[in-house]
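Listed next: structures, encoded as structure tokens.
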Structure I
Amino acid sequence: MNYTPILEEIYTDIQPLLGEGKIADYIPELAHVSADKFGMAVQTIDGDLYHIGDSAEKFSIQSISKVFTLTMAMQLEGDKLWTRIGREPSGTAFNSLVQLEYENGIPRNPFINAGALVVTDIILTHYGNAHRSVLDFIHILCRQADIDFDRAVAHSERETGYRNAALAYFLKSFGNLHNDAVQVLDAYFHHCSLAMSCVELARAGIYLANGGKLPWNDQVIVTSNQAKYINSLMLTCGTYDSVGDFAYRVGLPGKSGVGGGILAVMPNEFSVCVWSPGLNASGNSLAGTRALELFTTLTGISIF
């Protein structure tokens, strides 16, 4: 399918939504991003790339990084990691302390902040340098060595991330953080500060559409079963506490970030990334969610 005319139609239709929603200004460095930005990119497993708008502009991917760190943790520990993290939707805020206490320090899933901190702890245990290992992994996925952290964003998160610090020490108190909490937090803030474009993210996520393999060289990133598991978690846990609405409207496994990006996957077909910084009440991109809804409607392609 030629996705170019569909992307052009989407780009026209979402124009009234640009500038709507709320920028994630509780991370001070993100407050400077223009709410009028919009980009979208589709990478097919056959190697075709389609994109429109600000699709080549880098932005802070924030929680989309949790897809890649979870992949690394599954490479390292397989099913063993589920002794420390659950696989259920949270139904509460992504940074809830109450739920973590009620459930004795076992995060509900790897995509809420507490779960991602445990995943980061696993990477730190195995690699020591969690910063370098994550960057190296992203470079492999993208075939691109210039992707880096936005250190101003990482610093901004570190200076204001009091709730994440509380979660880390809470996890530590339950014995579910094995490394120093400050080290885990620093690695976590850097992972979330990764600066990537829609084109780069669509390329990075293509292994999840291709049974766990990179389509250009057949390198196995995860097993086909593990790719299925990650996609299922994206569908049920990937868009904060509005996963039901996202599944209803879009019909694809997806992972959002408060930087305004959403990465979604259609198994055996493509990965797609959209970016628009204005967020809805659930913390997902307002225009981005609508763009993906239009995409699956116009193409007639979804998992349902």
Structure II
Amino acid sequence: MLDAVSARGIDVDGRLFALNSYENRVYRVGASQGAPLVAKFYRARRWSDEQILEEHAFARELAARDLAVAVPLEFDGGTLLTHGDFRFALFPWLGGRGAELDTDADFALLGRTLGRLHTVGAVRRFRVRPTLTPERLGHAARALVLDSGFVPDELEDRYAEVAGDLIDAVEREWEAAQGVASLRLHGDCHLGNLLWGEHGPVFVDLDDCMTGPAVQDLWMLLPGGSDARRAWEALASGYGEFADFDYRELRLVEPLRALRMIHYTAWLAQRWDDPAFPRAFPWFGERRYWERHILDLLEQRAAIDEPPLLAV
């Protein structure tokens, strides 16, 4: 990894610090002169070169509109670099603390920032980045789980039934929301993918940018329980200063949560041969995990039938 960075003319000082990332390998790399850099080594066979370059172009487009986002550095006119069989990109080190939304003002500022991001996202379309659909995150993920061999034999039929019924409910809500606009999104907008700098939110990872409804970038930021409504009002108020929000999208919050639950389990199963995953998620192979997961899916199925909480 140090050789890969050095080959780009950077005098590294030997310091290499792993950052929190499971999908790719991301490191802070010390330089003899100037600030450290971030080296992001892409997981093989996950994204095509064209998809990665489209992500990089989106980051540059956002930065050009004064949004705080990590933009890959160019070397010889390119941002997607190679070293041996590895593809990687280098980013400037962005300072900031972990995002902790403590006040209505924090949520309003984040809402304004996302409104600006979506204004840029609506200007044009992704050509090769994925689209958020129940087929990709629901049916395909369920099939992967069932083929993985991780579901205990005695629970396999029950998982197949519960997950299938949940996806059917998601598809009904998706169909009912036809006419809702899709645009270029961050795609995985949760607090773990944000820093909080001097002037507010800093987007450090666009690895999952995709096409989908605007609410996908909003719902994961909300706290649970009784605080969700208050936080939503502040977030939506800020968002509305820069972009129009289609309130029909609120009926997609619980379906989107359902798809994330199913896809997350498929992601763990798909990545289990990576040594980092059994160490980080040792409970995944246990029967009690699958019993709890099936119960969670049942509870989520019931939540879809409830009126949208944020619309009350």
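Read-outs throughout are calculated quantities, based only on the coordinates presented, and are distinct from any laboratory measurement. Treat the numbers as computed from the prediction; the structure is a model and nothing was measured. Cβ atoms are built from the backbone, for glycine too; each structure is taken alone.
Could you figure out which one of I, II the value 1.06 for Cα Rg over 2.2 N^0.38 Å, for residues 76-211 alone was computed from? The read-out was computed on structure I.
Computed over structures I, II, distance in nm of label points 7 Å out along Cα→Cβ at positions 28 and 228 reaches its largest value in I. Of structures I, II, the largest value of volume of the Cα convex hull per residue in Å³ belongs to II. Which structure, out of I, II, was mean count of other Cβ atoms within 10 Å over residues 36-43 calculated from, if the result is 24.2? Considering all the candidates, the number was obtained from I.
Among candidates I, II, the computation of relative contact order in percent (Cα under 8 Å, 6 or more apart) that gave 27 used structure I.
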